[in-house]
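Computed from the coordinates by the stated procedures, all read-outs in this text should not be read as laboratory data. Bear in mind the structure is a predicted one, so any value in this text is a computation, not a measurement. Cβ atoms are built from the backbone, for glycine too; each structure is taken alone.
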Structure 1
Amino acid sequence: MGNKAIQVFQKGENAMGKYFGTDGFRGEANVTLTAEKAFKVGRYLGWYYGTKHPDGKAQIAIGKDTRRSSYMLEDALCAGLTSSGADVYLLHVTTTPSVSYVVRTDGMDCGIMISASHNPFYDNGIKIMRANGQKIEAEIETKIEEYIDGLIDEIPYATREGIGRTIDFSAGRNRYIGYLMTIPTRAFKGFRVGLDCANGSSSAIAKSVFEALGAKVVVINNSPDGTNINRGCGSTHIEALQNLVTDNALDVGFAYDGDADRCLAVDEHGNVVNGDHIMFMCGKYLHEVGQLPDETVVTTVMSNIGLYKALEANGMKSVQTKVGDKYVAECMMDNGYEIGGEQSGHIIFSKYATTGDGILTSLMVMQTMIEKKASLSALAGEMKVYPQVLKNVRVADKAAAQANPKVQEAVRAAAAALGSDGRILVRESGTEPKIRVMVEATSYEICEKYVGSVIDVINGEGLAVEG
């Protein structure tokens, strides 16, 4: 960290298209994300990947979460894909990382996950993955948007034997489950584990994995009905898991989101252990056993300053990316790093996966606890979390607000005053006309002071608007 606070101006953390953001095409089902648009996504993908095969036959895997609209969107995507000549392999209700795994290990052209992650049930999304299991290139997303909006000439329909098929591929999902069971090198016998499956994709997977590894498992929110996904449960409503752990004297608890690509933990005392804690303690263990390339952990700029200080104190380094697990994954794969992720619980272990995987993350936490012979509270307690204050300011022009000389001077002054015991981050929202001002320091009072000092300048310069 040196002797200066981190000072960051970040522009547009999300490279936003008309429909696609950093996590696919997401919106309210049949309002923003309609069956017609899903059909067109399938039409373009089936044609695009088909052009890369002499027989025009692309192979594409589809998984979905438990939302009611996921079935409708699956049918629409299948119709579009097969009418463009692609063969579609149906994984049915499964996790996002399982789709990534199947695409990567079965040599498919791409994978599609139908999910809106931690959003409420009435939202949904289409996440597209390329052949290596990572998120699809932005250039292809742009072409899909142009096709949806009629800016590209109509693409040909497949005919006769060229029409694609849908194929039940439950075996792919089951092979992924088996793969997870092979990752830990020690059994979980003697551990009492709580799982909150968010009434989502992990409901049919997580319990069986932990039980196969010998743990005694108590599960909540694993009865999806199409409308209860993420409702008062899972990683965004972790209070239910905290109560489960303390009421049942469990050793540890894990909470997943709707599509199980993120995980948060709860220690034996009911305290939340977030993604920063997980990256620190798993990164430290890998460092100690010589399995942390370049002694580096990859984070986004939103990780807590306490993580960076803890890494430095234990002989490790960090690399920061823009907000979004997509950018973390790209940095890791480009540089050969082993662990990276987000505070929200999107953690990537590149030895085993190319995308965030909540169940895998929980297995790696268990592995670290067992190998270190330590409780989760002891491991997470080695990292001090600094108080943080984040406030949003609605502005007329995000770029102008960022570039304003007086705003920049206020940020520099705050960074100088915070010194090595804090940091300030000013960034644009990727989805709203807002500037986000965040300060971390040794107390909430200091955070409030320096967030307020920057916002006062934004207001004083006439950059803020009502709304």
Structure 2
Amino acid sequence: MHLKNKNIAIVGGGLVGSLLSIYLKRHGANITVFDKRSDIRNEKSSIGRSINLALSDRGINALKSVGALDEVMKIGMPMFQRIMHSDSGELTFQPYGKKSQAIFSVSRHTLNSRLMDIAEKASVKFYFNKECLDIDSKNTTLFFKDTELKFDYIFGADGAGSIVRNKISQQSKNINPSVEFISSDYKELCIPADINGSHKIDNKSLHIWPRKSYMVIALPNLDGTFTCTLFAPKIGHNSFENLRDKKTVNKFFKDNFRDLFDLIPNLSDQYFENPTSPLGFVRCKSWIENNTILIGDACHATVPFYGQGMNCGFEDCYLLDKWINSNPEMNHKKLSFFLNERIMDTSAMQELSMNNYKEMRDKTADETFLLQKKIEEWFSEKHPKKWMPLYSMVTFSLKRYSKALELGNIQDKIMQSVMKDNDICGDFNFDELHNKEIEKKILAKIQNIN
């Protein structure tokens, strides 16, 4: 056991902090988790304050590695496709991957509770209502209201507003954090279950109402409800600033999301009961100062549009565990190098997330864009070793985010070039793919790049 009898503190008992505690405990360390919140297992789910999670292969792999997957899958609902809802209510179906591939809708509150239970069974100690006020990274010491505690290692897993990040960045120029908010905010709503407790719309899909500068998504819950999220600009036309009263809210949804409006009988009440929350990024030049290490949203929070925030944080834990197995001496220089490599990938993940927001919002109802995706899928099925769609690279593989971004950009340029050169547009007859020898032309372009 590489960390046997080492005393390790984790600040933050959220998703990543709880999973990290399970991983580190396996190395023989004494793990203590400090959370400024009360124990969420004693509370009802905080509806309106947390976007539903989409668990995919990276997160699944991390959970499986510590034997937590079976327990988590009991609370997950598979989503095999997107269903796009047009202005007129017409539906378009877009599979996420191959026939059997799905992402899983999971309640943040329930998942966090399950991970805490698993961690406590492994003898991890949790202290709630224990807010960290300061940190001395040089002496690896945490300061609380009534005490100070010294450890061998400290992990900051305390989210986008991380006190650990803020404090160690004041003590060192290495961390160099930045927090950037985008021009859109979000608000949660809920489609209630039908009178018999069933889902009102397809519960094996993620639903999207794309409307250019704004959109709504909906993910299914086990109790027959859907968690919906409105994303819209902070200010300007069709923005949150203009939705000031129930009459305006009802008109906005009735005009722009008619089929959704009919599914939520108390929509305007929910709208004003639930908070409007910001969206943004956290970036850090370094994640380590002496024996204090940042992880998860504390160092790479992102916008939620690729469903990778949690999956990426879970992958942090998995990769760190692999690194510890290969580096039992916990050499500081080697650890810094490993973390810097990981920063390359989380930066790519953040870029992918923002790109996907623009795609979901602006392009998923565009005929030419959808045709390009269909051709990519057709070509990928014929040549799976030569072409994997970007979404599949990110969601259904463990390929490095930075490599997925690089390959995705190359493939997009190839496909756009082929479509332009062969006059392929929205009303293109799919049978012409063979007549125009599209397969050979794509293969030639791939060969030229290689």
Structure 3
Amino acid sequence: MFPPASSLEALGQFPAALPDGPSPPEAVLDLLDRYGSPATVASNDGRYFGFVVGSTLPAALAANWLAAAWNQNAGLTVLSPVAAHLERLAIRWIRELLGLPEGADGAFVTGTSIANFVGLAAARHAVLDRVGYDVEGKGMSGSPPVTVVVGEEAHVTVVKALSMLGFGRDRVLRVPVDDQGRLRPEAIPPLKPPAIVCLQAGNVNTGAIDPMADIIPQAKEQDAWVHVDGAFGLWAAAARSRRHLIPGVELADSWATDGHKWLNVPYDSGVVLVRSPEFLTAAMSTDPAAYLATVARHEPGQFTPELSRRARGVEAWAAIASLGKSGVDAMIERCCQLAARFADRLRTSGYSILNDVTLNQVLVSFGDDPTTERVISAVQADGTCWCGGTRWHGRAAMRISVSSCATTEEDVDRSLAAILRIAGEGRAEGKPARATRRSGLQ
């Protein structure tokens, strides 16, 4: 799953010196395939569970190739009518799949890191505008102080976005969470405008979702903007049997999510949506240069930091067009069921599951920290599957993330057999077993 040392060493075969002249394209591609392909991580495989990483749906991959051949700049309609049109359709479809308000609008960006940044930029504009301050014109140095609330388990990209927007990492108010990483509503202090509350749909370790139906009305009563970081967990709203896990999410003001996780489109693909898009365009747009002709009321470049950008909406449109509403539902539900299959088998085999497995995340401990860490290393070296490590409540844990459209029950069962064999060998000998290296994907 992770390339062997020999493949990493072979990366030295790429010429390091700047070439003096041209080379045949075929020779360049041969170098890339000969030395580059063996050094890739097999994250497209159905037995890769190391991070919340999707695979690639066939239609999305083909659309990505076609869009690359088109070589369209999706920043302006005049540069690419098809990119602008398909992006609008894809945004509308995603909004409908997630059950978000009809008037919400947004755009495609690189990933949830930038989607959080863009959504929170809209939030910054809105809450300061309400108190009569023009942050785009005057900057943050003289602005009224903004109270920003996050949970103690907020993802690092949210804190990074807040830092880049000038709020300051140390000034963010961190609120206690429960044993699954959910923000505790009663721990949020009274708020006075201007204020922003950041919620999480899908804790990166447990998959837990903040209790939005309890928090959002409380925040709205105090005139706070609510932003949802939903890199993968927001997609629970697209699955009928999981929608109950995320009630009230539609009440928020902005949402960030990824297409390259649970929608299984190629990297990079993030989505930002804002309930009142005029706040988004106020934060992202400027007076256009004279040569930048705008021909449509909705110009993509007015919704994102980038003007020049690739046509990310094409593959998202293709993925949803190929799956339909029922196919997206089935893909998400299958991942959740396969995560539960992992958890059930590991639990009945005597190992500790450290989280409530409600979505696609499984945390398992194989005993004390050294034992768990050695099992993780041995599983990674074995090559049957790839699972990562983390820490949860002070304990080492193997983190299993089921996010790929390629994962099947057979993949899970073969992975379980390898994990249990490795863990069991150590248990039988009174110490963690060392895995023998297996070539390829077993």
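Ranked by distance in nm of label points 7 Å out along Cα→Cβ at positions 179 and 283, structures 1, 2, 3 are topped by 3, which has the highest value.
Where does the value 76 come from, among 1, 2, 3, when volume of the Cα convex hull per residue in Å³, for residues 27-130 alone is the thing being computed? It was calculated from structure 1.
When percent of Cα pairs over 20 Å apart, for residues 259-378 alone is worked out for each of 1, 2, 3, structure 3 gives the greatest result.
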